[in-house]
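Listed next: structures, encoded as structure tokens.
Since every read-out is calculated from the coordinates, none of them should be taken as a lab result. No experiment lies behind these values; they were computed from the predicted model shown. Cβ atoms are built from the backbone, for glycine too; each structure is taken alone.
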Structure P
Amino acid sequence: MTLDDLRVFVAVCAAGNLSAVARDLSCSQSAVSQHVKRLERETGLVLLERRPRGVLPTRAGRILHQAATEGIAGIDAALRHLDDLRRGVGGTVRIATGATTVRHFMAAGVAAFRARHPEAALQFETAASSRSCLEAVRAHTADLAWVTIGPPLDGVEQRASCELPWMLAVHTGDPLAARETIALDDLAGIRHIELPAHSTSRVHLEMHLERHGVRLTSTTSVADWDTALLLAELGLGHAILPALPGWGGGRGEVRLIPIPDLPPLTAGWAARRWDALSPLAIEFADTVLEHLRR
């Protein structure tokens, strides 16, 4: 049983597919299968259940997966610390974020942290969605992720940190711009600028609108909140967005009008295990929250 065997096994459990792991590792599916078979020979147990569309860990596989995941996380952390010592730096914090996260949630905290720890290495990995950020944490490629809090995910701990009320972004010349608040029924007639189909914020929004029988009509889609706000400012549609720090009540040719009947979106930090984070990573997370709350 080697560390490579365990790494491959953990990757297979996460992907649920041997060929997907083979592609990621640039090797053959047979090579991936050999790592798993070696573990099964040494444990004397079947670790994976083969299914038509992939594989699932058996009860024994789940036990080994949990132990291997925790062990690999500790080894990876130790190797990073040793590398920091070799390079003479004060430590590394790896953060997975969405496209607009650093600007809206982290800017002041990052600056304060950097002032206190000029020797520390900060590595930001931009991901397309909160789900991608969570997967980066689960796959050990990030220590922390700032995400829209969603359903529980095995192997990741999420901590709610702030609530973001929903707003409707409209051009100042739009008839809705004169409203103090927007009712849910008003949303049925807007030209919606929609976010990616599987983003946590869009799923949250559509789930609550469906409960009230509201369906949105859209001819425009974007990848992030800032782009949606810009298009609303240009008069190209209406954007339903969380009230992000720094946006305020109005900006240029756009108004942000509260939608009080929509429950707020919750954002916060995610990590594999909070008690396994380095002191530097914990300080970074706390510093960001401290400045965000100001």
Structure Q
Amino acid sequence: MSEGSRKQRTEVPPGLLVVDKPAGMTSHDVVSKVRRIMGTRRVGHAGTLDPMATGVLVLGLERATKLLGHLALDTKAYLATIRLGASTTTDDAEGEVLAEADGSQVSEDAVREGIAELTGDLQQVPSAVSAIKVNGRRAYEMARNGEAVELAARPVTVSRFDLLDLRRTEATTELDVLVECSSGTYVRALARDLGAALGVGGHLGELRRTRVGPFGLAKARTLDQLAEDPGLSMSLDEAVETAFPRRNVDAATARALSHGQHVPAAQVEGTYGMFDPEGRAVALVQDRDRKAKPVLVIVPAG
């Protein structure tokens, strides 16, 4: 590594980068490109986004990669287009058509009733091309090899499923929808199940993730924007404050946390961030009885 490369790498600050992922790239492709743009190998992503999908992908750089596994990204929001009139092998537009029917005559009332049935707490069968493991193998690998994939239904929550627009073509009806849901919900499975309930088949045409946890498009940057002006979406301190409840502590407590020691509990549910008098995030902690135990020391002693 050249002296210039070493200098560039050491100057990369820790923090989060919220990328507006383009279609056609895997999450790993995005990580690889960000590594080149930002001049560091220490880049990781907090959950994947399908290649066909666009929108919010959260990346951690440098020490912030250790933060990714602690982020509560249990709610997500999407804008999607559902096409009624055909079912596919992948439940989206990239798969082969399994069956077709005239979807142009489906009434709007029937669509709204079907959407209502798919809102709330559901038992959802994931798509066969999901990343779920079956006997140690990814379901999508088995499906692409032509093997039969049977996945068990899983509990998910669709807190919002709104019809935004309805368009008709010669043989299909296209629906623009907004979906807010729990982690583990497959929007392509919603498209599949809606089409099946309406008797015409359905699949996902387009998908854009607008939010994951507390991170939305407002903070997102495209790869082209990043290449023109490399930089973080938020510093490590800002990321902790955005994603977790905050507790300010004195210098002595901050010093104890930096050594991984337990400190008095703050009676806060779940994981929260401890900040020193200078406003730096020192550690993520969880209360255990009367003590706050560090689960991640962000600023180690020394």
Structure R
Amino acid sequence: MSAWIEGARPRTLPAAVAPVLAGTGAAALDDGFVWWKALLALGVSLSLQIGVNYANDYSDGIRGTDDDRVGPLRLVGSGTASPRAVKTAAFALLGLGAVLGLALAATTTWWLLLVGAAAIAAAWTYTGGSSPYGYRALGEVSVFLFFGLVAVVGTTYVQLEKITWPSVVAAVGVGALACAILVANNLRDVPTDTVAGKRTLAVVLGEPRTRVFYVLLAVVAVGAVVACAFATPWALLGLLGLPIVVRAARVVTSGAGGPALIPVLRDTGLAELVLAAGLALGLALGTR
């Protein structure tokens, strides 16, 4: 059981919870908080995030990408679980996300079904299928889109039934840090991904430019929090995550590599969660 938890855990909690917190805060700003829809959105986010972790574990494992992995244990690559079992787990969780998303669509609007279908397709084809886009330097684009814009704005929309500018700005901030987690992950794996033929954005940019990109994403996240303060000064509570971001950025800019970057993933995820929680609380306190 511990191995299965390890296989699902990396980056799961921050990446799943942060956008729902931020989106719910944006809904609360306009006095539109609906608790049960927020919980459904959280269920969708968690299911898809854990599902994509298993999907990546399966697809990378059968391709041999994880044979010399530096980071946390992978189930298929380590031989801890069979490819079939991990694939089944991925499908089960993506299916659960679809069911919960269907409930949200049924109580909001039908076109959310299209958004959900696109999110599930993106989850599987990130490293799966005949031409995975994660192997073509497009992973960060997908993470920003689905775990930033779609997740935050979607959470606001299902509660408020409209899109607001604070939700979009918050989505940019949360999405930037979600991308930063992936950037740090891929920076750590540049040597092994290069050998395996996995052309992540970090491989394409090279290590020096990837480190700069990480810092730029952190700056964008902080800037988004400051921009939300135009809606309510309470939004600056999101800056509680700033010290954690700075700590992680210092490690990245120091030239650290390999296992030394693992704490950066932890800190960036924590920063995303704290930033989103602070932003959510601040937006809720500024209810108009």
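Assign the value -23500, calculated as helix-only ellipticity at 222 nm (-39500 (n - 2.57) for each DSSP H run of 4 or more, over all residues; to 500), to the correct structure from P, Q, R. This value belongs to structure R. When distance in nm of label points 7 Å out along Cα→Cβ at positions 55 and 159 is calculated, the result is 3.5; to which of the structures P, Q, R does this value belong? For distance in nm of label points 7 Å out along Cα→Cβ at positions 55 and 159, the value 3.5 is produced by structure P.
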